[in-house]
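What follows are several structures.
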Structure P
Amino acid sequence: MKRSIIIAVLAVLVTATIVVWMLYSEGSISGKAIGMGSIQLVVLAFAALVVYRRWTAAKNKLPAEDEMSKSILRRGAATSYYVSMYMWLAFMFFEERIDLERSTMIGAGILGMAIIYALSWIYHMYIRRSHD
């Protein structure tokens, strides 16, 4: 339950930071900013899904982590690790063709890793689980 509260607080802080950034950004919002904001919102939606699942488990007096959930987390982490390595390899390969500053590209890569982890967790939780 404590982890759920921490995740919820972090999600609220990230949401507040995004709102402040949008309010105080100079000029109009470009397409790159909309893309980065949408990725951040997807990460926040994943955090909300995790918090919701943990709170419903606590409400039903189920353990927060059992063997199956640990296995799903481990498989999702392994899958996202391999896919993220290929993503970073693609970033290095296309580095000269991408018109982004290095710090922006690193930030996009970190957000991409979060998205890849969320997708691999969803894959192992809902799709692959029936085949294991």
Structure Q
Amino acid sequence: MGATYRKGSRAERELINFFYSKGFSVIRAAGSGVSSLSPDILVFRKGKNYAIESKAWETEYLHIKKDQFLGLRGWEENTGITCYIAWRRSREPWYFIPLSVFEENKASFAFPWEKAKLIGRKLEDLI
């Protein structure tokens, strides 16, 4: 198990524990971090349902591979559950970015960190 996988799993557990502590029912998808068939985490509470793909990356731009992004978009369209990319960098808060604001390029869908800080929703916005 590599350091990147462990960091990603730790980030997912942090989100799972946060939402659970706020009264949400939480599911971590089987194969999370391996397949692009579904989001990493599903959270449910009366009237508030979210699908979350978590990323703990230190980059200036978040790049999501096209097949994974299109899978998340299809998942959102099929279920009607809002899907967010949750992005955090070390010693920074989580920002929840809707799929609709990502920009498509040749190999991926991308979003800049500076813009995430401006328009991304924070944890407290989702509870």
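Consider the structures P, Q: one of them gives 1.0 for distance in nm of label points 7 Å out along Cα→Cβ at positions 57 and 105 as calculated from the coordinates. Say which. So the calculation was done on Q. Computing helix-only ellipticity at 222 nm (-39500 (n - 2.57) for each DSSP H run of 4 or more, over all residues; to 500) across structures P, Q gives -10500 for structure Q.
For distance in nm of label points 7 Å out along Cα→Cβ at positions 81 and 97, the highest value in the series P, Q is held by structure P.
Can you spot which of P, Q the value 13.6, 40 was calculated from, given it is Rg and Dmax of the Cα atoms in Å?
Q
Where does the value 33 come from, among P, Q, when relative contact order in percent (Cα under 8 Å, 6 or more apart) is the thing being computed? The structure behind it is P.
Laboratory data are not the source of any read-out in this text; all were calculated from the coordinates shown. From a predicted model like this one, the values you see are computed outputs, not experimental measurements. Cβ atoms are built from the backbone, for glycine too; each structure is taken alone.
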